[in-house]
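A.B. asks: What follows is a set of structures to go through.
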Structure P
Amino acid sequence: MTEWQLALDSFWPLLWGGISGTIPLAVASFALGLVLALGVALMRLSRNRVLSGIARFYISVIRGTPLLVQLFVIFYGMPSIGITIDPWPSAIIAFSLNVGGYAAEVIRAAILSVPKGQWEAGYTIGMSPGTTLTRLILPQAARVSVPPLSNTFISLVKDTSLASLILVTEMFRVAQEIAAFSREFLLIYIEAALIYWLFCLVLSSGQNLLEKRLDRYVAH
């Protein structure tokens, strides 16, 4: 088999590994991470020093330790204390915790960027703090947070390749198997890199369209 034939034959298995493994893993982890990030951001903004302190500690740990180490602690480390988690859940937990730590600061900054007058406007028309937050503040903060959160998601798509180290079958794991069988490591890994790049280009285009759509609702 020539290198060209190998590249063609391996393209669809790699692409399918990305569609069936990489993207679902990234989407599930990002969705859970956003929910966690919102809670941590609100804790960080809380006047309660205990809640704020817990949020600060969590963010510091997540941002101060490598993602690979976090992944290994959950998959390889937890069994030593009697907690065994399968590869896919381990990857989702690790990636979600990581996204939560980084996205929490993005969401916190976005909430703080909303003028305080918006809070006062909500209170003036009889809204409770919770209602003001969900109906006035968060929708405005969402627009501000779209670019950095989109970048976080794109980075997560690439970071899912680390899940191959804990036996999760995603695109890079498929690439490793094909490369080991064919012994064409450079060719297969370059092909995998190009597919990752393709995914990121599509996601970047989606980010630009979303930003333009949100701009329609902003007075200039």
Structure Q
Amino acid sequence: MVCLDIDDTLIDFSAAGRRSLAALIGRTDMWPLWERITDEHVARVVAGDLCYGDMHARRTQAFLAELGVVADHAHALEFEARRKERLRRGLRLFDDVLPCLDWLTAAGVRLAAVTNASGAHQREKLANLGLARFFDYVAIAGEVGVAKPDPVMFHSVCFKLGCDPSEAVHVGDKLGTDAVGARDAGLGGVWLNRTGHAVEVPSDVHVLTSLGDLPELLVSEFVRVGVPAQR
């Protein structure tokens, strides 16, 4: 089994997110702040301290407050609606995604999407971009009750698809959350380092710069996931 993160692994989410946010606030330097506040609010949803239905408006209110803008609930919802529409129109798949998924499907590998983002939002993206058909299961942190890198997140996916963690590989764009988290849970950990950043990587974590290289890695290193060996 192969598990794949969604945002910035399959879908170029950050680029679209940066553009949509900048278009609304007239600044290009606030994406790190937006990500930090988003991560804080998503963690509250996963912990059960915040309802997902309220999360986006509260996140937006907190973000705008950092910019010195006091927004009530109605204005936060309006901001969110405009941001989401711009974001939806700007989402694109990375060029290496469909060839990789086609290969994995043809090889008979079971696939799971594993994400810390919201369920409805992620499922909509997968459907709109033609990816839903590839996945046997979509694991959502808010629905499982834990988030990557918690081992329970990875183990729940393995249980759902009837495989041992040792028979699975997880691929994602975050070294700690995805690759190291998967490794610590007993899966094969693969870091998709699209930017080619030079950082220290544990010796038992594999590194790719493109999903185009995933089939070769699976054949050479991870026959356990069910990929037929080359003859």
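A.B. asks: Can you rank P, Q by distance in nm of label points 7 Å out along Cα→Cβ at positions 6 and 206 and just name the one with the largest value? List each step's numbers first, then the result.
C.D. replies: Details: P: 3.3; Q: 2.5.
Checked P, Q; max of distance in nm of label points 7 Å out along Cα→Cβ at positions 6 and 206 sits with P.
A.B. asks: Moving on. Thinking of P, Q, which structure, once relative contact order in percent (Cα under 8 Å, 6 or more apart) is computed, gives back 22?
C.D. replies: Working: P: 28; Q: 22.
It was calculated from structure Q.
A.B. asks: Ok, one more. Any idea which of P, Q comes out highest on distance in nm of label points 7 Å out along Cα→Cβ at positions 94 and 142? Before the final figure, lay out the partial values.
C.D. replies: Working: P: 3.2; Q: 2.5.
Largest one: structure P.
A.B. asks: Can you spot which of P, Q the value 10.9, 33 was calculated from, given it is Rg and Dmax of the Cα atoms in Å, for residues 30-69 alone?
C.D. replies: Working: P: 10.9, 33; Q: 9.9, 29.
Only one of P, Q returns 10.9, 33 for Rg and Dmax of the Cα atoms in Å, for residues 30-69 alone, namely P.
A.B. asks: A further question on this structure: When mean count of other Cβ atoms within 10 Å over residues 22-29 is calculated, the result is 20.6; to which of the structures P, Q does this value belong? The partial results should precede the final answer.
C.D. replies: On the way: P: 20.6; Q: 11.9.
Clearly, the read-out refers to P.
A.B. asks: Which structure, out of P, Q, was volume of the Cα convex hull per residue in Å³ derived from, given a value of 121?
C.D. replies: Details: P: 143; Q: 121.
Label of the source structure: Q.
A.B. asks: Continuing with this model, one more query. Comparing structures P, Q by FRET efficiency 1/(1 + (r/R0)^6) of positions 134 and 174 (r between Cβ atoms, R0 = 25 Å, to 0.05), which one has the largest value?
C.D. replies: Working: P: 0.05; Q: 0.75.
Max of FRET efficiency 1/(1 + (r/R0)^6) of positions 134 and 174 (r between Cβ atoms, R0 = 25 Å, to 0.05): Q.
A.B. asks: Looking at structures P, Q, which one was helix-only ellipticity at 222 nm (-39500 (n - 2.57) for each DSSP H run of 4 or more, over all residues; to 500) calculated from, given that it came out as -14000?
C.D. replies: Working: P: -25000; Q: -14000.
Going through each structure in turn, the value belongs to Q.
A.B. asks: Now for a separate question. If you work out FRET efficiency 1/(1 + (r/R0)^6) of positions 126 and 190 (r between Cβ atoms, R0 = 35 Å, to 0.05) for P, Q, which one comes out largest? Can you show the working numbers first?
C.D. replies: Numbers: P: 0.05; Q: 0.95.
Top value of FRET efficiency 1/(1 + (r/R0)^6) of positions 126 and 190 (r between Cβ atoms, R0 = 35 Å, to 0.05) goes to structure Q.
Quick note: the coordinates plus some simple rules give every number you see, no bench work behind them. As the structure is a prediction and not an experimental result, all values here were calculated from the model. Cβ atoms are built from the backbone, for glycine too; each structure is taken alone.
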